[in-house]
Structure P
Amino acid sequence: MNIQTKYSGEIKINEENMIQFAQGLPSFEEEKSFILLPFSEEPSPFYILQSTTTPALGLVVMTPFSFFPDYQAKLSDQTLEALEIENEEDVAIFVVLTLRDSLEESTANLRGPIVINSTRKKGKQIGLSESSYHTKHALQPVTDSEKKEE
């Protein structure tokens, strides 16, 4: 299947890799189908979460552990059930980035991670209400003492 993308123009994707978001994403509730694309040809913690139906909707996301090694997202029973998560190995966690002129000025939304069951190809963005994380963390590792001060 061919799709139009925000950053790479038209590309061919394998439909089996499409991730279904039953409730869409916050502010994009009508968008249910996405594909995770590499940000570049070089190995990187960055990806594009591209809508398969709306070319202009491509979110830059990353695995949080490269910059925030102690990052934790507690998944509720409701999330585990909705995504049909049975094994911890099936879980992939990404955070949405807000890109600025430089990487040092860019921020990550650690409060609203995107959780994907990589086996079942189901995804959901969750809100971490009982957390010291914020929606605009600078892209540098956060130490335990910094978390407690915020």
Structure Q
Amino acid sequence: MFTSKHIKPKLPAVQIQQMIQGIKEEMAATAGIMSSTMIRFAELDEAVHATENEINAISTLISQTIVETNAMAKELNTLMEQNDFITKAMLAAAHISQENAAAIEEITASTDEQVTAISNVAKAERPNELSMRLNQDIARYRL
């Protein structure tokens, strides 16, 4: 229950108008602050979305870089395997060349021996031929 103690005295109309005007001004200021706050929030939201888009773009580029790096690593491994194959083939060819050189030296030595033998045979046949002619000449002069 209300008693007279709880009732406030009535204010004059001018004071009420001033209070209402003050409340209106504060509400207008608050509305302005809220409006600028909303604008700031919109700007921040836009900046956050722009940052998110940039991060997504960077993430995509990183993923592409990883894929390309992996492809390059595979190609490098293939090149290294081919290089090993070529190196082994060259070593085999060098070994074969050394074997061929040794065989050629043996053939050359054998050929030199055969030439010497043939030369010796030819030298031995020449005196026999001369001896036979000499015997024929002598036989003509015999009595």
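Taken together, the values in this text are just the output of simple stated rules run on the coordinates, not laboratory data. Nothing here was measured: the structure is a model prediction, and the numbers come from that model. Cβ atoms are built from the backbone, for glycine too; each structure is taken alone.
If FRET efficiency 1/(1 + (r/R0)^6) of positions 79 and 119 (r between Cβ atoms, R0 = 41 Å, to 0.05) comes out at 1.00 when worked out from the coordinates, which of P, Q was used? The read-out comes from structure P. Looking at FRET efficiency 1/(1 + (r/R0)^6) of positions 95 and 135 (r between Cβ atoms, R0 = 41 Å, to 0.05) over structures P, Q, structure P comes out largest. Between structures P, Q, the greatest calculated value of distance in nm of label points 7 Å out along Cα→Cβ at positions 15 and 39 is seen in Q. A value of -2000 was derived for helix-only ellipticity at 222 nm (-39500 (n - 2.57) for each DSSP H run of 4 or more, over all residues; to 500); which structure in P, Q was it taken from? Structure P accounts for this read-out.
Have a look at P, Q and say which one yields 58, 7, 5 for Cα extents along the principal axes in Å, for residues 71-110 alone, as calculated. The structure behind it is Q.
For distance in nm of label points 7 Å out along Cα→Cβ at positions 23 and 103, the calculated result is 3.3, so let me know which of P, Q that is. Source structure: P.
The greatest value of Cα Rg over 2.2 N^0.38 Å among structures P, Q is that of Q.
Suppose you compute distance in nm of label points 7 Å out along Cα→Cβ at positions 55 and 87 for every structure in P, Q: which one lands on 3.9? This value belongs to structure P.
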